[in-house]
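The numbers here are math on the coordinates, done by the rules we state, and not lab data. This structure is a prediction, so every number in the text was calculated from the model and none was measured.
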Structure P
Amino acid sequence: MNLRTLTQGALRLLHASNWPHLLLLAALPAAAWALRGWPHEQTLALVGLAALAWLMLAERLWPLSPDWQARRPELARDAAFLGLNAVVDSLSAFLLTALVLRWAPGQADSPGALATLPAVVALPLAIAIGELGPFALHRWAHRREGLWRFHALHHQPAKLNAANAVLAHPLNAAWNQAARLLPWLLLGFSAEVMLWAALFMQVQGLAVHANLRGSLGPLNCLIGSAELHRWHHSVVEAEAHNYGTAIPLWDQLFGSFVYRPGRAPARLGLFASTAPQTWLPACCRG
């Protein structure tokens, strides 16, 4: 096999893959190392904003659909929700931490139950546990009208891109934060493992919404991807599975995993049967 054949094969593989997502994940450990010693809130904010900027740039270079590019009014809307939900996340984390320390004050002075696990074991465990609560609530929100009225805001756009990944009702953001952070605190994961898990889940939450073509191939069975998550936003309710975001583990175990290589839903947005009953603020309609 000559160099030209190898080069052509590499180019075909690059063209078929969602390389911006893969590159972002590859850069995540270096970013966490470079920001070691920084306050965790600042690390999460900086990595999140950098990931969002990278994905929005990649969408201009490697879009799945040019029609899904964010327009200026949509960017203004999404920026407002980004700021609002950042405040909600910070307040939720503060209150949950204070609640756990009050309920179990010894945790402030001694290592947690899982704090001594090696990182290679603790990190995937924290990701799996941190995904379980939001997965269960997400699935429940699609089945209970009271929760759906708030969650429906996230399904309102008829397009997916990295910017509208942050479009979520503040109550939706708060219950996701609680479902993710409370088990970590109660189980006693170390602060570093919680940070690394949160960074991965935060980046994944943006990447699975990105308007990027290409596939993660076999990795779709291990981590969430835009190829998988688009099915969740289908207007056909029977197709709207894949409730997990960071990883597909719980969808695989509970029978809601959908993987159709090379295919995508015909249309995205609210389900036609439920749209009239959903709660949507006036600024986000249309």
Structure Q
Amino acid sequence: MTLKNLTAKDIQEFYLSELDRVSPSSVIRYHANIHKALKYAVKIDLIDVNPADKAERPKKDRYVGSFYDADEVNALFKAAKGSKLELPILFGAFYGLRRSEAIGLKWDAIDFDQNTITIRHTVTSCDLDGKRILVASDTTKTKSSMRTLPLVPSMRERLLALKEEQQENRRLCGCSYIKDYLEYVCVNEIGDLIKPHYVTESFPKLLKAKGMRQIRYHDLRHSCASLLLANGVPMKQIQEWLGHSDFSTTANIYAHLDYSSKLTSADAMLNGLGFAQN
């Protein structure tokens, strides 16, 4: 189909067909890319009007994530100990890192002198010509996602031990050790990077094997936020911890969990109506 023959109907039919295989959120992203491309085509006089202007994008499904409480998170840490998923799970549940941020963490981002972890590199995967490839980037999802977090003592101890383990594995494996990912924290015994798709596919299998309630890997990030809220951390600080670019993003996702603020509101109503005296 040529650009000049493309119609709103064609675009709409594409959206409808894609909804059979992907989520509305994915189709909304497709729409954004298509609309931007066609807008540029109008700008440089390739076409007179943007047909995507007339296409209806689907409504976004609001997903309410599942959350693990403190006991479940601690049980998960024990279940994952010693496995390839141990570090991604620790990073996801304690620091609220996205999958790409956890897999993309490099040793030079960890300052053992200042006791900080800086999130500034990501690794994702995509399918290209039938092959799955890795995409490494020195950028994060947004500018706010690039953040520095405290390296707590227990995490510091675990990472120092891991560093020694990796050095020993490299010595034992010799020439067989994979040297492409020496900079990365999340590698296996032979130095191969723990791939993003491996985390996504293996996480539910681990939960099933250990008889734990099923959640997504990304729900560890939500669990982190819910634990922060439960322990009185203000929403603004949670925004900074998770690396959200906008306060409203954090508030929209987690406002329903902010029980402490509802108690404050209840007390205000009791005092305002005089119920407190009764």
Structure R
Amino acid sequence: MSFDHPEQRVVSLKETASGKTEIPRSKRWMMQSRAENRSYQIMVAAPAEAPPPSGYPVIYLLDANSVFGTMVEAVRLQGGRPEKTGVVPAVVVGIGYQTDGPFSPDRYYDLTPMPATEYLHAPDGTALPAQGGAAAFLQFIEEELKPRIEREFKIDSSRQTIFGHSLGGLFVLHVLFTKPHAFQCYVAGSPSIHWNRQHLLLAEQQFVSRLEQEPLRIKVLLGVGELEKGHVSRNSDHARELSERLSAHSARGLEVVFKEFEDENHVSVLPVLISRALRFALRPEK
């Protein structure tokens, strides 16, 4: 058989390996926080669909170096058919770091409300990085990142979600308890509640006291892998217990869901949690 026409030419692996694969309709840039001059790699993907009159819903994704592509593809695939999937198109804003790896040591500082008193060393015995910068990180998100995103995209400020896993899940809960109006939907995957447990319990109590004075309309999804139940941190138990306590306040505007994903561990739970989170956060409006 002859391959005289260009469209019939066989492309070699060598030729295809030289190209780059990029996520459609996405871009990234670096930002420096004003408060502490910390560097963040911001990754943003916008839908192909035109924004609705109210603007796009938006998902702010922590540890974006690890799961930005997964989240964006899930939104793109499911958001294209809301009537079938129950997911509307949304802008995804990933907050990461200038690294080729999935995680940066800088996350220990940004995602923790205060330094841990029980966890001082990594499993290999090395000292953990600095911690306790969650307040400054939240200030960066609220005062610098959100305004820039809202200048570049038509955003529905009443449909903002924050998604974090592990220490990122701890940060999500910290934001929920200390500045609940910042987002309307909170997704905490395998949250490291053990890291700052006493501090978080106190923040939770203050949040509940606030609910008694000021009911809120907030959705919270807590997700863990089934295989996490045996871990010494007891994060799975802590998350379940937290969901039970918060569910007691459903009459004051809290919608709380706890989901344990069958046969998933601390890391493998991420893709299925992302899929479930989209249906939780991006339901079509009635």
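Looking across P, Q, R, the calculation of mean projected area of the Cα convex hull in nm² that yields 22.2 traces back to Q. Work out which structure the value -10000 belongs to, where helix-only ellipticity at 222 nm (-39500 (n - 2.57) for each DSSP H run of 4 or more, over all residues; to 500) was derived from one of P, Q, R. Computed on structure R.
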